[in-house]
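Structures are listed in the sections that come next.
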Structure I
Amino acid sequence: MAPQKPLVSIVIPSFNQARFLGATLRSVLEQDYVPMEVIVVDGGSTDGSVEIIQRYADRLAYWVSEPDRGQVDAINKGLQRASGEIAAWLNSDDLYLPGAVREAVAALQAHPEAGMVYGDGLLIDSENSLLDRHRYPALTALDLLCFNVLLQPATFMRRSALEEAGFLSEAYDLILDHELWVKIAARYPLVHVDSFWAGERTYPEAKTMANAGAFGAEAERMLAWAADDPALRALVAANRSLMDASLLAFTGRRLIDARRYREALASFREVLRIQPSVALRYWYKLLQALLGAWGLETLFITYRRSRRRVQHAGQALVETEPGQFHLEQVL
């Protein structure tokens, strides 16, 4: 007899995302992997989301719509109810690409020592147009503590690793996923798969963009926690200068997203003082901060848009059949 395949639990936290929720659900429900349980935790939406969830209710392991304490509470509520050996969450404005779950399971089975696997991801806008491709190398706890960040929807965790890490911390609202990855990486190897697994949306109303200027404070708090954590203390002590410079660069990049260019430039000046190599790694963001501080941000934005047009040439994620999203030429 063939060995029994592990159950995969996918949690979808949702709040007033009716615009995207149906596509998100289809991208999960039409994955070519069995067995899988899908759990939807809605925060009491009033925009028609509940009606969308009800359309798929017979294919869901569980769903609820009730007030909660926010995204972390919703995700943890779903993850703690989940019974799968492998778990993930997909925000209600993001998408899985075909084969993502199957490939993630195969990677975890091939690497029993791993606590988490992650693939590559596509950054898309609210209309599914391709903005960027995010390809990743193999990352360690040191890389994560230097704020090399992953596209969250392209990650899958072993349940045992999630439980040992203690689920998501309600101390974080913006880097909640990154802090969890650090806790897992402190205990288990991470495995990268060279395959695109998900599309993550970015648009002005998205939480990460609307609150971009607050990332730095959370990241600084996380690094302070890591410096005191028994599993990470020695790693932080041995690499503190690199981590501090990387924290400042991360803060500067997020301040640029918030259009606080002078503050971003000040962060990058500190990076240049502490670790010039880190600043050089993000030279294009330093240039963007300079142009923004001089009131010339539109020059950089125009350049970036033209570069994206050349690189991605009118590509978008198109739903070729229910739940099957593929990159296609649309222009």
Structure II
Amino acid sequence: MTTYPQIKGLRVKYLSADPATSEDGQVWYNSTTGNLRVDGMVLAAAWASGGALGTARNSLAGAGTATAAIGFGGYIPPNTGTTEEYNGTSWTEVSDLNTARRELAGFGTQSAAIASGGYTSPSPIGITESWNGTSWSEVGDLNTGRFSLTGFGTSTAGLVFSGNTPPFDTATAITESWNGSSWSEVGDLNTAVRSGAGSGTSTAGLSYGGISTAITTQTESWNGSAWTVVNAMNTARRGLSGSGTQTSTLASGGIKPALSNNTEQYNGTTWNTAPTLSTARQLAGQGGSSSSSATYFGGAAPSSTAVTEEFTGASTQTKNITTS
């Protein structure tokens, strides 16, 4: 029978504790725990169930990270200002938005977020509110009121773009920059779009998906002053949600025209297929810091849902070697 030394040319080390550093494929025996151990076991990327929202709704906005997210606004029906915070396990309701609305833009962190634009019957609005971790305060309005818009950045340096303006179902390319107190119009998208998604910072971000004259795969990259068309998504959809950075993004869900559970990861150059959501839906909220860590919550499936799913990217871990 072939032995480990014959395969690797090394003997198994007998140690009282796991080594502080190890290499993929390295094997050792931990005499304290009595386990034969190996480093570099690959765990596949996957979605897992998280704690359900307290209030089922769609068309809400999200911000924050996978384990410290915030979701606000949306449509139950009716429109709502409900705000909830997620700790990686469960949601807690906190202070509502001052203006209930749906299809708004959101960005920032769990303790410092921005809610901007959206729809309140009978028209889109430009109202912007700032979250300080305890309550919402109205601040400077958008120059162009709209809904189905997208945003990213921080509470003091953000960007919103795209959206739906009158007459309804008219996409826009308008982009506005937030400095912590007011909005300024900057370089427009190359293609007007609504109900798309985005991720990044005020100086390095992405816009992807949505609907222009048709549902699109178009992706545009933002450099702080202008948009540039880059490699397109694999699957066209609108009503999707996104999180991450310009070079590490996760785009999930949507409709194409059937409800979608598709997930794609962007690595700064190309989009790649990732594990699918368990529940196909659109118009959900999403929080996350990269393409390997995200929380996707709420949405229409097709009615309002409270479902939360958590994404973990592929990783390597140290595991016990067993006979099972």
I, II: which one has helix-only ellipticity at 222 nm (-39500 (n - 2.57) for each DSSP H run of 4 or more, over all residues; to 500), as calculated, at -500? II
Computing Rg and Dmax of the Cα atoms in Å for each of I, II, the value 19.9, 68 comes from structure I
Among I, II, which structure scores highest (criterion: distance in nm of label points 7 Å out along Cα→Cβ at positions 51 and 291): I
Structure from which -1.07, -1.25, -1.40 was derived, log10 I(q)/I(0) by the Debye sum over Cα atoms at q = 0.20, 0.22, 0.24 Å⁻¹, for residues 139-226 alone, options I, II: I
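Computed from the coordinates by the stated procedures, all read-outs in this text should not be read as laboratory data. Everything quoted here is computed from the prediction, not taken from an experiment. Cβ atoms are built from the backbone, for glycine too; each structure is taken alone.
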